[in-house]
Structure 1
């Protein structure tokens, strides 16, 4: 028992880094958000949307998946989709760092639930189970929602198009599609208010695959 608790405390110490591991997105207060904040609001989204999902979901499994998926970034660091877009080689580096990080977590927690955490990470990555699809959808939707809440000056031009690229992540569930529709409409209105030609962005967005 002593060794098991020690291993858990070691992981919690590692996880504390997520409180200051910053993401590309900004908050409405004008500072960059942390990975921990992103994961927290994804979890809240899951709790709030769960009663409306059209298929019964294993909520405990879904929440575990959401909370644990970005834990690897405490070691591997966060790499934004924009960085990957600008340099596709970064994606391979990201995957390798995350592979090493999740293996380290499995090893550290080998006497508790290390294997479960490892399996949940790759279940999320595969996007085959219903819970994994929901988790992936919420991940993408929370990113756009955070952009909507940030000052428009923090948006990069390429993100105008990316606001219209969430369909493929939500088509499996009409509730998530409606959530996507409203978030997308908020983004479009924000762009219009800033003088962006959203007609062009919308057309371009559906022709690209950046997310």
Structure 2
């Protein structure tokens, strides 16, 4: 009887945690409730992105000026940085994995695969393992981004190799990608924004 009671308590706790996680602290603001400032920011966003603010940007509408400044930085880092799509998306997935950011991962995983990232490399990231079979460029991206995320700095050797391959603009842009998607991950983790419906959570690793 005692074992059964403990089991019921554990089930109840797990259920509660899942419910809490599923409820974002900052739900999207209905369009008809936008302030004048929010309406202006949404119009600016739509002018550039050709659609209304979505995902993390819809959440950031609570601070509309920050939202559009974030969008502007994202426009460059996502579409015009020193890196092609597969390397850029690889860095984004590394960042999403390091922050256990379900929404970021679920959005960028299919983009990365479509761009040419091998599914087995993405799976290794998801499992928390260093991927096998990376190209030379992917190895540089991985080492640089992982060091920056985990060590809060980049070693001289890794910096030198990355700068030699991608130049000074490259190391600036790569740190920018890691920083920008860390910013979005921090905002969404703070708000407890869940992954889109139908997408599973990333495995959580011990602290």
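Each value in this text was obtained by applying a stated rule to the coordinates, not by laboratory testing. It should be emphasised that the depicted structure is a prediction, and the values quoted were computed from it without experimental measurement. Cβ atoms are built from the backbone, for glycine too; each structure is taken alone.
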**Asked** Ranked by FRET efficiency 1/(1 + (r/R0)^6) of positions 28 and 92 (r between Cβ atoms, R0 = 35 Å, to 0.05), which of 1, 2 sits at the highest value?
**Response** 2
**Request:** For Rg/Rh (Cα atoms, Kirkwood Rh), the calculated result is 1.03, so let me know which of 1, 2 that is.
**Result:** 2
**Asked** Out of 1, 2, which one gives -23500 for helix-only ellipticity at 222 nm (-39500 (n - 2.57) for each DSSP H run of 4 or more, over all residues; to 500) as computed from the coordinates?
**Response** 2
**Item:** FRET efficiency 1/(1 + (r/R0)^6) of positions 100 and 188 (r between Cβ atoms, R0 = 35 Å, to 0.05) from the coordinates reads 0.30; which among 1, 2
**Value:** 1
**Request:** Given a value of 3.6 for distance in nm of label points 7 Å out along Cα→Cβ at positions 68 and 196, point me to the structure among 1, 2 it was derived from.
**Result:** 1
**Message:** Among 1, 2, considering only distance in nm of label points 7 Å out along Cα→Cβ at positions 84 and 124, which has the greatest calculated value?
**Reply:** 2
**Asked** For structures 1, 2, which has the highest computed value of mean count of other Cβ atoms within 10 Å over residues 132-139?
**Response** 1
**Fill in**
Re distance in nm of label points 7 Å out along Cα→Cβ at positions 36 and 172: value 3.1 computed from one entry in 1, 2; matching entry is structure 1
**Message:** Going by relative contact order in percent (Cα under 8 Å, 6 or more apart), which of structures 1, 2 comes out largest?
**Reply:** 2
